[in-house]
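Derivation of every value follows stated rules applied to the coordinates shown; laboratory data play no part. This structure is a prediction, so every number in the text was calculated from the model and none was measured.
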Structure I
Amino acid sequence: MKSSPSSGYGLPPADTGNKLLDFLADGAIFFVHLERRFDPLFRPAFDALFRQLLTTLTAALINLQRRNERLGLAEERIQPDEDAHLEDIISTMGNQMRRLWKMGDYQRCGNTKTHGIVRGEFTVRGDLPEHMRRGIYAEPKTYRCWVRFSGPGPYITPDIDDIGFMSMSIKLMGVLGPKLLDDEKFTQDMTGVSTPTFVTPDAKANSQLQHWSYKNAQTFYFINLTRPHFLDFIM
């Protein structure tokens with residue numbers, strides 16, 4: 001890892017304002033990094049035996065806590081105070097970027113470290129079920145695309161000290177239709193992560209995560225006494 005005046009290179013210590021919480025957060029990260037050194041020895045066998053079982057069980061437990069809102073396919077409902085949560089996310093992430101990066105060396109606050117960028121083709125197959133033929137999937141077609149593989153962020157660390165999951169973003173070229181941005185007239189973006197579910201279930205929870213991330217103590221988003229997200233941690 002190259003040296004840089006920006007503090008986002010490498011993992012800064014926890015800064016919660018409480019020495020005990022800082023100690024616990026730094027200790028949790030230490031054990032994550034320790035586990036990463038031994039992970040390749042048992043991960044393939046563990047995943048083969050338990051990954052799908054744990055995913056199915058954890059998803060079922062998460063769904064038990066959710067209220068059935070009777071939403072249709074691709075239908076969503078704005079949550080109470082969602083705009084306020086989104087503004088809070090923007091504010092906290094902006095403050096974190098200014099804290100981690102210096103002018104002239106700004107990086108993304110999420111999916112920060114680039115592992116690779118490739119050029120490829122995205123092919124929509126002709127045997128898709130009828131109910132899935134919507135948008136770009138309406139008819140068989142091949143699109144040129146760019147794909148970026150990245151790490152979670154907001155820090156840029158050596159691979160061995162990453163927390164272990166990857167993100168992938170796909171930019172399709174030559175997609176017709178109206179766009180929200182004037183400089184993206186013929187593209188469509190898609191994103192994905194290597195974990196079974198996204199790290200946060202909604203904007204309110206993501207706002208909570210960003211506050212702990214600002215303090216370099218993301219562990220306390222998942223494990224705390226007031227609003228825990230332990231099942232998301234397992235995922």
Structure II
Amino acid sequence: MLVIVAFVLVALNASATNSSPQMTVVYATRDLEPRVPITADVLGTKVISVPQTYPKVYFISVAAVQGMVPLVAITQGQAITSNDVAKPSQALGSQSEYLAIPSGYVALTIPTSEQQGVADYIQPGDYISVIATVSTAGKVAAKTIFTQLHVIKVGAHSSQAAASATSLTVLVTQCQAEVITWFLTYASLKYALESFHDYLQPGAQTPDPGCPSVAAAKGVTLQIMQAAYPTLF
């Protein structure tokens with residue numbers, strides 16, 4: 001009698017499983033790490049059984065997931081749900097996507113203002129030149145110290161559209177970051193907006209042989225700056 005009851009229960013469960021609707025969902029074809037934007041080549045679709053009472057959290061097209069940022073680690077073969085990912089603009093704090101910093105570079109935030117920063121014309125994606133002005137021993141001199149610095153963020157006083165920018169975040173080598181920090185402390189900087197015809201092509205910012213990594217930066221002193229920029233001193 002017990003055998004018959006067990007057989008009936010198994011049959012009922014199998015029938016319930018088979019009655020679950022089939023659904024085509026997007027899944028990860030390899031492991032996905034948090035904060036790394038998802039590309040189409042790591043996505044696929046497969047058919048799974050979904051209980052009728054299950055919330056509608058799956059994606060049905062690769063295009064809907066492409067470009068999103070994983071909020072958690074997603075394993076290979078796992079169906080991706082709306083709880084696992086978010087648009088870059090919605091993934092806040094530690095869960096936001098990684099900054100697009102090329103290998104060998106760092107992001108550095110520098111102060112700006114309307115007159116210092118080309119009347120707020122500088123926008124993310126632009127390239128700027130940096131001019132340093134030094135006043136020492138009764139002598140004033142100015143010189144362009146860097147060109148082709150890529151701006152990736154512009155900070156403002158507030159969220160108001162009319163607010164003037166207060167900072168620019170640029171991509172530089174760690175060696176350049178040290179030099180800029182020195183000039184910000186002991187001199188003054190001004191920025192020039194370069195023509196878009198002269199902008200680097202995406203991916204063209206290769207490591208600088210003179211400063212290929214963060215570890216290559218050895219610090220700067222007044223003597224080093226005088227030797228590097230003799231016309232300023």
Structure III
Amino acid sequence: MCVAATGQGVYKSTDDGVTWTLKNRGIAQTEPLAWRLARAEDGTLYVVIARRSEDGSIGTSGDGALYKSTDGAESWTPVKLPAEVNGPNGLAIDPHDPNRLYLATWTRATGMRGVGGGIFLSADGGKSWKNVLHRDQHVYDITIDPRDATILYASGFESSAWCSTDRGEHWSRIPGYNFKWGHRVMPDLEDPNMVYITTFGGGVWHGAASGDQRRQDIATPELEPGQ
């Protein structure tokens with residue numbers, strides 16, 4: 001088993017967690033902010049390294065990164081991020097296609113709205129990427145519905161929560177959920193029409209995945225960097 005340790009990197013245990021060994025071979029960052037681990041169906045392991053800098057720069061030691069391992073975390077190789085992206089935030093992998101990756105990213109504070117944020121899709125294991133959601137430049141996480149991998153959810157800080165019903169190609173905002181600082185969207189396993197949304201400071205929300213028309217819908221306005 002492996003765990004991500006912010007400021008340390010990736011630790012691996014081969015004795016059910018009794019002892020742990022640091023496994024950072026191939027990771028270039030010093031004291032890497034290992035943020036998320038994700039495992040593909042074929043055993044490929046990915047680690048998201050969070051960025052250190054919030055000044056809008058790119059190509060510096062403060063950049064975040066994405067790495068993959070095909071030997072059980074013994075060694076890591078870099079996965080090229082989409083152009084203008086240095087703030088990877090979350091990674092989801094299609095359970096039926098190990099090459100189909102969904103990357104949540106955090107914008108860089110430059111220009112009117114920032115650049116490099118949103119959701120990016122790769123169909124070739126990270127060799128190439130396309131931006132499939134740019135309306136929300138601060139996306140925290142992506143969740144794949146465990147009952148149907150064509151359905152995905154995402155949460156962001158700008159425009160609430162999002163849903164895709166075509167394997168991440170197109171996204172629609174979930175109406176009726178009006179708390180801006182979303183954390184993660186989780187399908188209700190007892191009711192496929194409902195979702196839970198955890199937040200930063202706003203409790204846990206529960207409502208219809210297609211939107212709750214009983215609640216007034218207040219779309220969060222687009223934010224400028226730093227606001």
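Worth pointing out:
- For -11000 (helix-only ellipticity at 222 nm (-39500 (n - 2.57) for each DSSP H run of 4 or more, over all residues; to 500), calculated) the corresponding structure among I, II, III: I
- Between structures I, II, III, the calculation of relative contact order in percent (Cα under 8 Å, 6 or more apart) yields its largest number for I.
- Of the structures I, II, III, the one that 41 was derived from, the read-out being percent of Cα pairs over 34 Å apart: II
- Among candidates I, II, III, the computation of log10 I(q)/I(0) by the Debye sum over Cα atoms at q = 0.11, 0.12, 0.20 Å⁻¹, for residues 61-140 alone that gave -0.56, -0.62, -1.05 used structure II.
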